[in-house]
Structure I
Amino acid sequence: MLIANPHGHYHFLKGIDPYSCGVVADPGYEIVFVTLRSPTSWKEGFHLIDRHLEKAECDRTSLCSIQLRCPAPYPMQGFIDFNETYCQVLKDWGLYLDDLNPLARTNVSPAYSPPTEPQMHAFGYIVKAESDQVKPSLVVAGAGELRDGVLDEAGIICRGDTSPEAMRKKANYVMKVMETRLDGLGARWDLLNVINVYTVYPIDGFHEDIILNRLGPARRMGVHLHDTRPPVEGIDFEMDMRGVNRELVM
């Protein structure tokens, strides 16, 4: 069920404490998605976001999406511990809606040249749409093969198995999550402009039938494959998606 965030001018799908499952801008508003050319530490990244929002004449509550990069996949408890610190920043900013975190998030670990500390990679925020004809914009949060999104190692699909058949099962589960979240946001495949896959394992044995054939009109946008691990040890495949009209690199 979509939950309104009236201060941020967007709706979100309830997730778990570290993140929501996705966000969609309200009518008359749109998401601006910003990727940092030179990532910075995640805490300094929030200062950067603060300065950017002030310059754009946007409130902090307009922040709706975060992308992080971590040095290596965390043990499950380490991931939980990091999330507590991260969520406290969001609470200090006044971004929680009652006890719910409305921001979508992706947090993954690059296999090539990983950072030495968690870094801010990208963020999205809400602005007034430039025209009444603007298409809906949305961000689907990152998800790996973790059943029901519950932070418990027992819920990892085919844990410890990265054989081609196991990777197919993992990818199929994650694609179902993407489909469910897209539907939950009231969105369509033709609205998407970026579809990301995060894994260090080959996908050529299943990318056609498990991923591409299910993208509908979004298939023409292609899939961005990142040589990157999900943020928790034992999770091997992750995806996120977005459909925005304005992308910035800074």
Structure II
Amino acid sequence: MRRTKEQVARELPSKTEQTVYCELEPEQRKLYDQLRQHYRDSLLRRIETAGLAKSKIQVLEALLRLRQAACHPGLLDSKRSSDSSAKLDVLLEQLREVLDEGHKALVFSQFTSLLKIVRARLDQDGIRYEYLDGATRDRQTRVERFQNDKDCRLFLVSLKAGGLGLNLTAAEYVFILDPWWNPAVEAQAVDRAHRIGQTRPVFTYRLIARDTVEEKVLELQKTKRDLAAAIIGAENSMIRDLRSEDLALLLS
């Protein structure tokens, strides 16, 4: 007889989740604020003339760009991939601590371009890792290497590619670099480590850039799940429920 998820959960070690707020450094803050002001002005002008209903594509583009700016300047301009960013600095500091203590960790992001920037820094620091996104063919080989090779202690995974079906119980730490609209998708990612076969407590850290659209999306998650889904999924058809006050919140 199959056991329920609740029954399995009772048998698993503890799971601790924490939101880590990252303060943008002056240069990144300036970039973000300029971008926010640009979109605030241009969108308001467009909405005044064309109406909100006919401006949804522009709204989605603005929100995507702001989400990228909150993560790393290199997501907006590849020439800036070597710049620092609040999230990258926090992540690398935490990873060094975790890896130095001999633990294994997973890092999830929905932006493969952000994972590419992380990879470049890891390569620079000589840190071994595995990587998986939607284009990865030899998934199982990579999973087995991470699970069994004591020298491979880090796995970078695209949130959309790695949420289901992977058994990554060698990891005790999970880092989610950018918020996904649906907590269930994040939970599936965390459950790659926190599942049958896990014998140690699992610690999850969600990195959120303070005073950015990421914080606002978290607020929307609580009240308007479908709208948050549309914003992050960039689905024009679903964003019809966007109200002027929602947009004002997101651009505030």
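What follows draws every value from the coordinates through simple rules; no lab data is involved. Computed from a predicted model, the values in this text were never measured in an experiment. Cβ atoms are built from the backbone, for glycine too; each structure is taken alone.
The greatest value of volume of the Cα convex hull per residue in Å³ among structures I, II is that of II. Hey, helix-only ellipticity at 222 nm (-39500 (n - 2.57) for each DSSP H run of 4 or more, over all residues; to 500) derived from one of I, II reads -7000; which structure? Here the read-out was taken from I.
Which one of I, II has FRET efficiency 1/(1 + (r/R0)^6) of positions 15 and 55 (r between Cβ atoms, R0 = 35 Å, to 0.05), as calculated from the coordinates, equal to 0.75? Structure I accounts for this read-out. Work out which structure the value 6, 17, 22, 18, 14, 13, 8, 3 belongs to, where P(r) over Cα pairs in 5 Å bins from 0, in percent, for residues 47-86 alone was derived from one of I, II. Only one of I, II returns 6, 17, 22, 18, 14, 13, 8, 3 for P(r) over Cα pairs in 5 Å bins from 0, in percent, for residues 47-86 alone, namely I.
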